[in-house]
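Following this line, the structures themselves.
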Structure 1
Amino acid sequence: MALALLDLVFITAPTLCAAADGYTLSIAHINDSHSHLEATPLTLLIDGQKTTVQVGGFARLQTLVDEMRAANPDLLLLHAGDAVQGSLYFTLFKGRPEFEFLNRLGVAAMTLGNHEFDRGTAALASYLQWSKFPLISANIDFSGEPSMASQRVPTRIVKEIKGERIGIIGLTTESTPQTTLDVGQVKFLDARASAEREVAALTAQGVNKIVLLSHLGYAQDLKLAAAVSGIDIIVGGHSHSLLGDALSLASVGLVPEGPYPTEVLAPDGNRVLILQAWKWAQMLGRIDANFDAEGRIGGHSSYSVIPVSDHFVRNAVSVAPESSAYARIVQSFKPGGLLRVVKEDAASAAVLAPYTAQLAGFHQTLVSKTDHALLRGPNAGPGPLVADSMLAAVPKAQLAIVNNGGVRKDLPAGQISVGDVLELLPFANTLVLLDLSGAELKVALEGHIHFLIGKKHPLPYPYVAGMRFTLAAHADRGQRVTALEVRDDAGVYQPVRKDVIYRCVVSNFVASGGDGFTSIRNARGLRVDTGIVDSDALMAYLKPMKTVHPPIEQRVRVLTQ
């Protein structure tokens, strides 16, 4: 009975807007899949109760895309960047399976995201070789980088679909050199100027239907759409933005950043449709956009799908398929709704299985355990533990600073495995011992906080150990960090003095000025790369603990107003 209901009710239909007669372009899209090749658990409100379900994964995406293509062979599938970095698959296999699955999906084009540069330009050259589709970006200049001399990254492509030429432009966030360890001699150019140049070139060729594949972020896409004429659709990424109907998303416990699609008027008065499909291959976006003879968008039909498994968990207990609770869950899914139970494509699952088997040993090798979930926060979760582990690994240091983006995940309650640690700290950064004056230390913290605020990051603080300060994010730059103190040898916190030198331990990424830590990069004092890998330091710190508890001291005192 339950399976019959599943087959009956999980049918997705588009939400229709008024459509004009003319040419229709059908696009499906994903972004920021971040090496999440298999499904991930997510707790949603289903039938009014918190329910954990497996969401996404490339085997389910394959099923959805295959269904869409069966109905519409001209479907254009696009990826808006950051295909790699974020799971143990990338740590172990360096991106090859990610592109294998994107090839299987039949992606038509992908713009380069900042995380495509995480392993340097030599790795990017490998991605270009593995990919059967073009990786594009109009605002990256590779001409001065030797490792890319034999590679070509187009600024744009033109595809003919149903007798019409569709221009596709790529853009990559200009902040990539500040968020990535080493981009070599690659230059990142102004995104708006690059977009204007590419639109003009396509228009001169008679192309009047233009899609921008953007890895700039939702807020930047809104600004660009309002500033540049000639773009019809922006398929975005980078900000992991969830777009959709507020009431529909609220009913499953989610909050959108804006509608799907978000409509903006370009300077010429034409409509621009802005799309984004959340993150981690947990959502597939779909739009059918109708164009008139002059290439202007009239109507559209659009929807997003969050593909889920048919296994539901409540209060840490699986819901039995024969139970009335299971039947109510099934009945709560509405035709055309956001959530849809999707079976995994068997062939894709079989291809993934050997990779997953190699991960098993890492997930089965235990480091420690925790009685409760470790959720990221300034004085809680794994961040302060990472900072403490750096001080333990480099005992000559007085204090440790960890960039906010260096800690990549929360840890659920239960066993902590080697795989968990490698996913938590996936960059294999080494620890650097260096000297900062008190003045440089304050400027470093201010710079990182300003960088995060500029990115509209919801958590604008670093993780620290051996020090504490008060953070007023609402204050002006230079005045956000006050009451800055460093712990002395007796364990007593002392006010920081501008002219005193403090010995610090940071990652090599922070030492190179990443994420706004420019003053650390420019510091002229002692600087020694210890060669200790951050994940090794964390494992060594956690192993002796029978049960892990994060520090309870208030290292970052956050003022709300």
Structure 2
Amino acid sequence: MTAKRWHLAEADPALQRTLAEALDLSLPAAQILINRRLTTVDAARAFLRGSADGAQGLRLPDLEAAVARLHQARRRGEQVVIVGDYDVDGITGTALLTAVLRELGCRVTAYLPNRLQDGYGLGASALAFARAQRATLVVTVDCGTTAIEAVAALAADGIDTVIVDHHTPLDRLPPARAIVNPVRRDSAYPTGLASVGVAFRLAEALVEDPVSLRHHLDLVALGTVADVMPLSGENRQLVKQGLEELSASRKQGLRALLTISGLEGKPLSTFHLGFILCPRINAVGRLGSPDDVLRLLLTESADEAQALAVRLEQANRERQRIESRVLSEAMAVAERTLHFREAQAVVVAGEGWHPGVLGIVAARLVERFYRPALVISFEGEVGRGSGRSIRGFHLVEALRECEALLESFGGHAQACGLTLQRRQLEPLRERLNRAAAARLQAADLQPVLEIDVELPLSAVDERLVGHVASFEPFGPGNAKPLCLTRGLALKAEPQIVGRQHLKCWLTDGRRTAEAIGFGMGHWLEVVRRGPQLDCVYTPTHNDWDGERSIQLELKDVRSSGP
């Protein structure tokens, strides 16, 4: 793993005292809020209450036009086809709109493309399905913003399109009846919503009582976390409420999924969504057709939900097996062919790698080398790839400089998909590296730990841990708070537990605390050498065997001193 740079936020003692006194917080907790730019009592209070900010009073572009066209379809009894994407965001958004439109009395059928056969978005198979259904209105979810030709083809057949999306538009927009997308250039709405969040805002505008849709926030939370959207502002509010709804979900499918995942009855966090539930939802779509997931989210039958949850569990195990093999091969290619003192972007390719796991493998390469990474699988002369990026490097903007080499591409700042001809592989590698060299300095290729506060071990008490817990849900835009304590020593021999987790007891000579470093087994010898350690961690609770204690969740460790 690449060594991390530590950046300790500058303390503001005066503002700490102001927030601490007004909101009954500890001083370290107040500094954590300051680091999140919550520098007024009102802003900090709204954050602690989980209130939305930034989007209040604003309307998504074309929202009224979309609502009008959908109500027209309902009144006329038109056939509506919803075309989603095969990832968690697209599937949950499709399920949400399908359920809401059916509750409103619309004739609606949903279609999700097969990743392996159809590819992303509003492709030929989706158009054929809409025509076969005799649809007069197509609603896209998590796709469509760049589908200019496909939307024009539907219009030529007399089929209107409403686009519900969050992807970056091209210079020209499709000829749709409405394009509900917060990242349109003419939009005043804050960016950051996942497509399922956009779908939820559209659903709120469709019904008389938006509060009646709260039970669908479980879907919003899943799609938002899976798509790695920032958990600040309205997203934080949506996910916070969505986690509450998910714990007691009315949906038979989600209840069955919680049970088979071992999460039934447990308090849920973004960790459980991102690392346990969402991979299971994603698995069948990665390996082929996502139809089983859509059925799971929409079924009202407990028996069907159970059977579908078992299928998802089996698909996830198969996905893990495939991912492990492709990752091993991709890592070997990277280490054999790339000169990392020169390469500022990783581009690796292989034959017949399963396209459903390329994005996950790209993410693992970013973790390993901390560089933007593209992973491409060739079948014959055509390659399909996925990419992931690092902080400060907008992947899609960089790919625009490579556009002449690509058959197609799209995505976000941090993730992309693309297709290309085999002969363009080396030119793509060279041009992407030039784009990275122009944008990135040497320091950008080293991950940074943003540390909130330095404090003595004695300050890590129940009050602080409780305050940290109140800042959840954590994710991009609202990272887990990180504390730094220097000069700690081992109280006992450190251990490796579970799957390479580091466990130890640390002391400053006056107080001792348990610490756990998930996936940090490789730090065992560093910790043993000591003799004193500087530790970066999140203060948390450890609930074990009915007892609760304070635990330091380690993020990085260094020997004290120069």
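A few points about this structure:
- Parent structure of the calculated result 17.8, given that mean count of other Cβ atoms within 10 Å over residues 211-218 is the read-out and 1, 2 the choices: 2
- Value 46, calculated as percent of Cα pairs over 29 Å apart, for residues 267-522 alone, assigned to which of 1, 2: 2
- Structures 1, 2, by distance in nm of label points 7 Å out along Cα→Cβ at positions 115 and 371: label with the highest value: 1
- Taking FRET efficiency 1/(1 + (r/R0)^6) of positions 131 and 291 (r between Cβ atoms, R0 = 25 Å, to 0.05) as the criterion, the top structure among 1, 2 is 2, with the largest value.
- In terms of relative contact order in percent (Cα under 8 Å, 6 or more apart), the structure with the greatest value among 1, 2 is 1.
- Comparison of 1, 2 by distance in nm of label points 7 Å out along Cα→Cβ at positions 203 and 323 - largest value held by: 1
- At a computed -12500 (helix-only ellipticity at 222 nm (-39500 (n - 2.57) for each DSSP H run of 4 or more, over all residues; to 500)), which of 1, 2: 2
- Among candidates 1, 2, the computation of FRET efficiency 1/(1 + (r/R0)^6) of positions 331 and 499 (r between Cβ atoms, R0 = 41 Å, to 0.05) that gave 1.00 used structure 2.
- Ranking 1, 2 by FRET efficiency 1/(1 + (r/R0)^6) of positions 227 and 315 (r between Cβ atoms, R0 = 41 Å, to 0.05), the structure that comes out highest: 2
- Value 0.05, calculated as FRET efficiency 1/(1 + (r/R0)^6) of positions 395 and 491 (r between Cβ atoms, R0 = 25 Å, to 0.05), assigned to which of 1, 2: 2
Each value in this text was obtained by applying a stated rule to the coordinates, not by laboratory testing. What you are looking at is a predicted structure, and each value in this text was computed from that prediction instead of being measured. Cβ atoms are built from the backbone, for glycine too; each structure is taken alone.
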